[in-house]
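Right after this note come the structures.
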Structure I
Amino acid sequence: MYVRDAKNRDEVWLLDHIEAMELDETAFRSRDYVIAMDEQAGDRAGFGRIRVHKTDDGEVCELTSIGVLEGWRGQGVGAHVVERLVSTARDKGFDVAYALTSESDYLEQFGFDRIPPARLPAVLGDRLQQKQGSIDTGAAPLRIATNRFRMPARLREAFKSAYAEDEPGNPPENPEDFGIDPDDATYKYDTGG
């Protein structure tokens, strides 16, 4: 498993999963995202976004639209997406990154702190009201000093051996699903014996 920057070819996949997970797609730009990948199968497992807000006082960094596909949850995928987002924010010169989410407990394990809405930069105060009004009614503000991120060892280890679990209701496909009788079928390159 690894986390990489999103590419243009990931755009449709990202939009499909953002919509399916009912995440924030405001001002969508695929180049703002990172994607967790299974290097063996080439499957995408999760994603997240850095959104930079320009203000009169400078720029503000928000981590948003973080999602993990159902079959990959509980294996450190989200943790590594968040780690990559925080390190990218730090590399871009941000000392602090913010998140506006109802998943506060999840982010707190990495060093994020809940803060009162009044301590948010004005642009994020407006975003918080937007999110609470439509996308994430329980959204609360969090912040992290980008040099203070910490990865729990159990999530680092889980990520090393992460695999896609079959989703309930999606049994594996069989030749019979395609009208093929595996006992009688011949194949193009069948050598007959």
Structure II
Amino acid sequence: MTTEIRLSGSGGQGLLFIGRILAEAAGVFEGKNAVQSTSYGGQVRGGSSRSDVLISPAEEEIDFPEVMDADLLLAMNQEAADEYGGKVKQSGVVILDTTFVKQPPKTRGRIIAYPFTLKTKERLGSALPTNVVVLAVISQIGALVGKEALVRAIKKRSPKGKDEINLQALNLGFELVKTGVLQRDGDDERELH
């Protein structure tokens, strides 16, 4: 079965970067079929940004390169949550960054809400690698790709001098899932702070 992942938010949040990392980790380093497509409202910070990644087993073809009904949705801002929250399978998961998403969307999926940007800045001294933190979370929750494949893709794709902070962010994301900080009831709309 093909797993449909939509990464959405604002320009400057690194969604296109993590979409490429995820697709490369799955397709190149794990031998699965993977397709990544992007959409953005402008190449400036603040415009809307979206990266769709579809992953299927090696023996299964991907027929259409965009998400129709997401298995996993990452919404890094309120606009993305509002626009795409209703386009998630009932068995799907919506991951919200409550640093910027204050109102959970109407969705059929389970909601995981956490102040990713705020906590990344507190733990790593910068909010810039938040995208890699959520990439680690998404990869584990969706059982998409292993950590080794992500490490290899990050080392290959990180801008010069940024691979170390990106690997720290990856470890932070894995830690958040392992410690159970992100597990909560999807019907509970309280924010986690």
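Quick check on the output: 161 is volume of the Cα convex hull per residue in Å³, derived from one of I, II. Which one produced it? Of the structures listed, the value fits I.
Please compute mean count of other Cβ atoms within 10 Å over residues 77-84 for structures I, II and give me the label with the greatest value. Let's see the in-between values first.
On the way: I: 23.9; II: 19.6.
Structure I gives the largest value of mean count of other Cβ atoms within 10 Å over residues 77-84 among I, II.
11.8 is what came out when mean count of other Cβ atoms within 10 Å over residues 53-60 was calculated for one structure; which of I, II is it?
Numbers: I: 11.8; II: 17.0.
So the calculation was done on I.
Any idea which of I, II comes out highest on distance in nm of label points 7 Å out along Cα→Cβ at positions 125 and 141? All intermediate terms of the calculation are to be shown ahead of the outcome.
Working: I: 0.7; II: 2.9.
Largest one: structure II.
The value -11000 for helix-only ellipticity at 222 nm (-39500 (n - 2.57) for each DSSP H run of 4 or more, over all residues; to 500) was derived from one model only; which of I, II is it? For helix-only ellipticity at 222 nm (-39500 (n - 2.57) for each DSSP H run of 4 or more, over all residues; to 500), the value -11000 is produced by structure II. For P(r) over Cα pairs in 5 Å bins from 0, in percent, for residues 13-60 alone, the calculated result is 5, 24, 26, 17, 13, 8, 5, 1, so let me know which of I, II that is. Traced to structure II. Distance in nm of label points 7 Å out along Cα→Cβ at positions 5 and 165 was computed and gave 2.2; which structure, I, II, did it come from? Comparing all candidates, it corresponds to II.
Every number in this text was worked out from the coordinates using simple rules, so none of it is lab data. Being a predicted model, the structure only gives us computed values, none of them experimental. Cβ atoms are built from the backbone, for glycine too; each structure is taken alone.
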